[in-house]
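Pasting the structures here.
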Structure 1
Amino acid sequence: MQTLFIKTPVTVEAHAAVVGKKEGEGPLRDCFDLVAEDIFFGENTFEKAESKFVSQAINLTLKKAGLKPDAIDLLFGGDLLNQCIGTSYGIRSFEIPFLGLYGACSTMAESLALASVTLSCGQISRAIAVTSSHYYSAERQYRFPIEYGGQRPPTAQWTVSGSGAVLLKNGGRGVRVTSVTIGKMLDFGITDANNMGPAMAPAFVDTLKTHLKDTHRKVSDYDLILSGDLGSFGMEMARELAKDEGIFLGENYADCGCLMFDLKRQDVHAGGSGCGCSATVFCGAILPELESGKYRRVLLISTGALMSPTAIQQGESICGIAHAVCFEGE
């Protein structure tokens, strides 16, 4: 069994989503708390801009909750950059005890899962889960600097610039985390760093299958099943792989990478990706629907491609992983 059941109530106290200019031009614009006016977000480097996304998301979350940083016992966070500098430099002024995480694009679900399990133990009262990414900083690290002008294939995805933060507390009323399913590493031999959706799709299906088995539920028990950032190619592959397992994903299945952008109007190829993808879509668009009662039960499955430029250059294949977090309305 890979699923941990959160029996002591862990509830969402506040949340916020901050995104970049391109994300703000997409269909979810009105869902976000703050949209940056330019790619630098008023800073002089892309990495500093990403850190600002993090600090702004946390500030807005604390403001909504009416709390100061010293009210937070623990912060779980991470990003795509080496040594997680997007997060670490973004939170340094808060002086909150910090556990840095790296799960690639699955980091939002990973941080939510670890925060929920820690809170359910009763050792802490409040924790924040936060993740971020930035298109230009990620491209520079994993592929080529944008100035290089490299050709992007149709399978490539656009790393979301933004950050999402969720403040969870022990007890209380509201939207609850009821279970988390920790995923396993899966490797199907894909070596193309511009084709991450299909590399992550098998992990998504494996985690979904395990979650349904562990909880004795079926797809129809959820108002929404949300994959992290498979994009259009990965989402199609996920449907086919799930069908092979006897799992039929219908209209209650969506992908954050496809929701973030208008794939016909915006030039993002296969859709969105990055740590900030599932974080901003979930915090900005999905959690409010749970709070309003439109959704009763939502399963967030953030997916990650665990690779590095060094591994790819050495001919290694891309491992995929996915973690699931179940949220239920009051």
Structure 2
Amino acid sequence: MIAENKQYSAGVLLTLALAAFSLFVSGRIPGDMLGSSVLALVLGMFLHPVLEKMPQTKAGVHFVSTTVLKLGIILMGITLSFSQVLMVGKYALLLMVFTFTTAFGGGSLLRRLFKVNWRLSSLLSASTAICGGTAVATLGPVIEADDSDIAYAISATFLFDLLTVILFPWFGRLLGLSDVSYGLWVGTAVNDTSSVVAAGYSFSELAGSFAVIVKLTRTLIIVPVVLVFSYIHARRKLRSAPAAKGEQRVNIASIFPWFILLFLVMVTIKSTGILPEPAVTAISFLSKLFMVMALSAIGLKTSMEEVKGIGWRPMFLGVTIDTSVVFVALGAQALLQRLF
């Protein structure tokens, strides 16, 4: 029992050290150009050969990549509230219908053209539609995606977000967008929250604030998306089972991602306003720490060669989906302005 605890401790401490280092370094890079999650993932992948030579860390690393990941997702609910949906209004929600349809519809159609597996294309679509790396890390285990697919999707998200942080403010001024229009565009089209903050506030204070509110509202959509993909994944597994015959039914209770209910509980608690702000800040930081630890663990379990072996097609697919959403978000906004 003591030896088993030591094995867990070694892996947990390793991921904690990587997370602490990543948070420290990313916090000192201007404009949050390199997020702590991406840095932790990449560091973990570089240290993958070390993990192979340190079997005493494997149990702890696996624990962090599964259980601690879910804890991080649950606690992330404290950063959101249902009132945000009311704040952005029906205009922003209608716009999200266009962007979500583009991300998931386009991903489903184009994956066949680019010959990308269903799990990876789903991760790329979820990253674009919802909240970047967080959506990938949340959805990945639910659909039983390989760690290499999760790492690839997060890397693709980072590369595109790096471009958006640089180019969006310039295009926004070139197009003569107002603060609200620009904030709405960034909030619906840019993937990761840190990139939304960087791209939004570099335009103006008002644009940044509005972009973040819209982005957090997008994050709430992670709940129905996870539920839908849980069911789709279960159906796909049933159809592919060699012994499956006759009517095939999915056992909802067995595939239901129960942790998502606890996520909603945290959102509800935040919505009531009963927690003091210092407590919300502390829980929010703990959530981020757990998520960064989990991504470092996923990196430690992923070989660089595995990621390289996936090839260029998924990257091109991800860029195509992202670019399509950027233009759809801008075009749909112009359309909705005429209608309303």
Structure 3
Amino acid sequence: MIRRIGGHTIGFEEMPSITGYASVVGKKESEGPLGSMFDKVIYDSYDGKDSYEQAESQLQIEAVGAALVKAKKKANEVDYIFAGDLLNQCISSSYGLRDFNIPYLGQYGACSTMAQGLIMSAVFVESGAANIAMCVTSSHFCSAERQYRFPLEYGGVRTPTAQWTVTGAGSCVIENVKKGPCIARATVGKMVDLGVTDANNMGAAMAPAAAQTLKNYFDDTETKPEDYDLILTGDLGEVGSKALYDLLKLENIDITSRHNDCGLMIYDRKKQDVHAGGSGCGCAGSVFCSKILNDIVDKNLNNILFMATGALMSPTSCGQGASIPSIAHLINVKNR
């Protein structure tokens, strides 16, 4: 049964479990602090394909395939798959997943897509609309740069606030079984736009949405940061994380002792030139589906908040000088 909690949050009585999960990343990501934790590393940016976009589709293929193996399931047993990416019309997902022949619901939440996919999967499984659901998301540095900024051949100089789009993917299998990491609650975010127009400073654009969603969750559930082992954001990076702290302190909420950010975890910023940290759908996806879920399975973490953030811009809106509306979706993941 799904129940409303407060004005923005839903609770799952059965608490659907994540029975299989997998992460696939590129060479740069494998050289970071979490390198040994990913299921597969793709060392060739093209992955033997003709384009970066095709290579990104392959990331999803690998992640979904590995998650199915770990869950001991076959594709024809999955009722629905929720998938999305950063490219126009979510082509990484549609081209990547077509051969699995799973009923497909495309998602676009920008970099919040991992959390959005998990929420949708949990809702379908908890409601009985699906026995087994999956979610997957991806990003690729080269395909994202070509779409949102400049082709790599241009050699554009990156600003200090810029983040490095993660080449990676993450996938989860969701079922109603009483074992493993489970999804207890979820808060769907509202779009927040404070007028940021700089596409090279997505942390500043997304931090207000993260602050709003987190405050709504704490108000709805009557909990506080100290009740959780970890509060994990998706890809705010250095700039966005600092902005989040400042915005929450205005509400008398201090998460600094509990917070970490996937964009700060995936790279070694002292040794790798990624400026303000990592970003992209694959940032939250690959970190959550490796280090974080591993720690929950191993009982190093027992009760966490995972909140992925997304900048809902497009090449067209950026070219027209529009501000960047942002979103943040949150799930509460527990150990059974």
Distance in nm of label points 7 Å out along Cα→Cβ at positions 75 and 91 - highest-scoring structure of 1, 2, 3: 2
When distance in nm of label points 7 Å out along Cα→Cβ at positions 179 and 235 is computed for each of 1, 2, 3, the largest belongs to: 2
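Any read-out appearing in this document is the output of simple, stated calculations on the displayed coordinates, not a laboratory observation. On a predicted model such as this, the values are computed, not experimentally measured, just so you know. Cβ atoms are built from the backbone, for glycine too; each structure is taken alone.
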